[in-house]
1. Ranked on FRET efficiency 1/(1 + (r/R0)^6) of positions 212 and 332 (r between Cβ atoms, R0 = 41 Å, to 0.05), which label among 1, 2, 3 comes first with the largest value?
2. State the single structure among 1, 2, 3 that was used to calculate helix-only ellipticity at 222 nm (-39500 (n - 2.57) for each DSSP H run of 4 or more, over all residues; to 500), giving -2000.
Structure 1
Amino acid sequence: MKVIILRLLALSILFSIQLAYAQKKANKPVIIAYAGGYKGLINTSIIEAQKITHINYAFVNIKDGKAYLENEKTDTINFRKLNALKIKNKDLKILISIGGWSWSENFSDAVFTDTTRKAFAKSAVDIIKKYQLDGVDIDWEYPGMAGESGNVYRPEDKQNYTLMFAELRRELDNLEKLSKKDLLLTTATGGFSSFLENTELSQAQQYLDYINIMTYDFYSSTLAGHHTNLYSSSLNPSNNSADNAVKAYMAAGVPVSKLVMGIAFYGRNMKVSDESKTGLGGKIISQSFGDGYSKIKDSLVNKNGFKEYRDEDAKAPYLYNEQIHLFVTYDNEWSVKHKCDYVLEKGMAGVMFWEYDNDEKGYLLNEINKVLGK
């Protein structure tokens, strides 16, 4: 009898340990990487699968109202290679991301009626079924307002955005019953107030696992400022910040537990007028996308005429080259740590970043794991 009691006690302890581990794993923040298949073959050899939880494959196009693989030959190879990363991380999830800046022009038409929404949702889920993937991410830039020049948008997008997610969730649920595995539905969203004004995220969120806020590409057309700052800057005041975006989403009725903080793995360059001393707040003459962080760190930080500064209020670094009047705004390890600490403090779902190969040496991903991977 005593032996039986001891065995039961041992089993009880083992069960408690396993339950605690499962709960810890379930509560661990997500680390979502966007990987750019739109450029061709992905170099999966640089992807450290054990340091991320999800890969969003960017992008799938929309053609004739349906999700469409624009480069099916390379997409197919990429899906196979990405799925192979599960050997290193069996819990890794691979999602298709539909849309993006260049391929959002057909969203409005694709989800305009019940019939078109059903066709669109089925086509998206058919892709993940065919290639044994784990979910769908929607990157519509933007419902109800202009994104890239020529995009179709209409007032009805506000309601249709919600209805699109409802239909996608139904299709995913149907596939779940057949595949016997959980399938995810997520979205990438604008980090500015007008995105919330043109959507019903308080309703749409019920269908979504994660809402990835693109808290980057904040910039002005007139004065040089941070593009991925955590807080507002007293040196160059602006309403754009990750903190303001998160607070706005929460005020709009989105659970903080579904919100994902965006991190930029790349910089933005701004040529400014010569009267500026550090570049920040200088009058912009021209601007462009900059280098990925690995190159910024290795080649520009306090090198080749560039000096690094820190905006303590904004928790944002920046570079300035006084000789050529070039201002560079980006995320580094210091700003990433502050963002990850913020995620933990607020109880957010985790972080995501655009995009993986912009920091091939893993400087920022290592910092993310240092804070969130504990």
Structure 2
Amino acid sequence: MRVLIVGTGVRREFGLRSLRDAGHVVGIVDLLHRIPVEWCDRYSAANPRDTLEVVKAIETMDIPWDAVLCWEDSALDSAHAAAGRLGLPRPLMDSVCFRDKAAMHRRLRAASVPSAQLGDASDLAECVRLVRAAGFPAVVKPADGSGSSGVQIVREPGEVAAAFRAAAPRGHSGRVVVDRYLDGPEFSVESVSWGAGEHEIVGITEKTCTSPPYCVELAHYFPAEVPDDLAARIGQVVTDALTALGMRAGVSHAEVRVVDGTPYVIEVAGRPAGDFIPKLVRLATGRDLHLLELAAVTGTRAPEGEPSCQAAAVAFFQGEPDAVIARPDVHAVLADPVLGGAAIELAYWWRDGARAPMVRSSGDRLGHCVLAGRAEQVRQALSLVGRLEPVGA
């Protein structure tokens, strides 16, 4: 098939490679500096958030695309609208509910799906009112941002103004949303929707984050080791959410926090997960979320592979703020039989000699390591992966 991605997001090489390895022709429409030209067959530079620009870019490519996909939250509306104008198959969902967290949670509350959010605010006064209603601690974040950017936990009244000023510019509308702070384990849920109300849970991932106030993802472990009854409750709240949000064809990535045995929906993305989670899923199950998305959109079947390991994980590196980044002796560290036996991919994103930033969003992390193997082995390797951090001095 000929598959066009409008808005790729960041570090999506695995998804592009999956599609090409399956024999599909892959095109990209995005801002020029964000297009990984080595991983696509055709591309056209355009603002993926501008429907008219996207339509023009697609038309000038002069290829009869079989499907249009979008892997960037902020481009969902424009990508789907452009595909609709051109009569091209695309994921079917109420895209505004997946792009705008305020619209999302209004829909969830109306459907009685457990939700942490209280509402949205376009000014500080309304933000303060919502935080008071939530009680402390509370979470303030952009209404339409992504990648943990601008998300902060506020623990006292004096922190609200700074949190609002940090969150509002990180979205596209300038609004923020306020959530009750839920203290409990956090999971992500990967799903594929084959039709209205027909949602399949592909798997549940454990998540580890930095300490408040920013709570940036530092590790993912798949599949999550949770009791069957809790897994069933998590799956049910996610499928209820997807139905409420109008997801009818495509894949989704939901974030859920469990408090006293009750799963609460934090947010849902109408696209494949980022942070290398699709790679973890394929390693441990043989199923490819990118191929499942294409199958759901085009009404075809996705090839089923065999798992290559029992469990998989990804860990992200951070450094002390303002420390000089210096990579460790990788070969010496990987000589450890547990860590070296599980590590299958390692990358550093920042150059040696640079100053490590404070980790306020996913873009501040310094690199990653993917682990795969037996569940016990991967757990042990995760406890050792800090040895690979470019901690500097």
Structure 3
Amino acid sequence: MDIIMRLLGLMFCIILSVAACAQQPNISVSNSNQSYEYQLVTKGVDIPWGMDWLNATDIIVSDRKGELRIISNGKLLSQKITGLPALRAQGQGGLLDVIVDPNYSQNNLIYFAYSGLEGEGEGAHTSVMRAKLQNFKLFEQTIIFGGGLNSTKGQHYGSRLTFDKQGYLYISNGDRGNRDVNPQRLDRAAGKIHRINSDGSIPKDNPFVAQQDALPTIYSYGHRNPQGMAMHPVSGDIWTHEHGPKGGDEVNIIQPGANYGWPVISYGVNYSGTSFTDLTEKEGMLQPAWYWVPSIAPSGMTFVTSDIYPDLKGKVLVGSLKFAYIVALELEGNKIISQETLFPGIGRVRNVKQGADGYLYVATDGGGIFKIVPKK
């Protein structure tokens, strides 16, 4: 009986250990938590998906439910931007990322991703519109990207937008919940990173531009649901991260024409715990630069270049929806060598960005938008 009780006790400890591991990744808490604090800028944006700077003082913010707002000098203005297209604000869809043109001060152009209704069939797909913004109104609206066939599924739209140093626009597009078809097929827009010119035309050196039965906008493929994307400030490389299923969230450095493997290879399993692949690597498919098991549910991504944060400068920050903190990834060249936790408890981090003023801003679901400042 004594042996049986000891075995039962050992099994109970093992179960507790596994449960603890399933709750939170093994990430050390950063010393930066003693150097900085977060201050509320504003509430009033339910799901602040995207944010970018119109100038040094004004932030444009997209609310997933279908609103574009402006924060001016730390105050959320009551007037909403008009002229948005019809969209499907359901599940993970709605009004998604928003960015301003690199020459916004001259041309007033902004770009935003949304769950568009223009495609074939019922439901929605990931679309990108370019428009001019003036006096809280959008005009000269042009759809510059349409993400293919509509789907009634509510998940995995992506979508992040970023420019590179040459002025090309990159668009992340999730697999729309159809992993067995979309990510590996080059005639499908879903499950890809796309690259276009700012007017929607196709760069002549896109990797599949001359390939029959391949969409010319595709830059890389084999992606699940990329909700973080940023340009490396030195190399100019495009970095992304994407949600895995249960485990297997990834950071990827995007290469033209590369296959990132989803769902053929993965470090995750089904949400039920069952396996959908036995492979974590395969010839012709790139490995992630970093991955998380268990999942942190990453969203938002920024490189820290500001002198305001000497101990964070040069790192990559990634938001965690699941654990309500920020992960700081330390780099050695293009290699990620360690990770730390910043600001545990800040809220479900939807986006994190370094602003035009050099400060870091963190947008959380339902909790507000915060500014990271040095402690006095």
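1. Numbers: 1: 1.00; 2: 0.75; 3: 0.50.
Evaluating FRET efficiency 1/(1 + (r/R0)^6) of positions 212 and 332 (r between Cβ atoms, R0 = 41 Å, to 0.05) on every structure, the highest lands on 1.
2. The structure behind it is 3.
No lab work stands behind these numbers, since they all come straight from the coordinates. The structure presented is a predicted model; accordingly, all values stated were derived computationally and were not measured. Cβ atoms are built from the backbone, for glycine too; each structure is taken alone.
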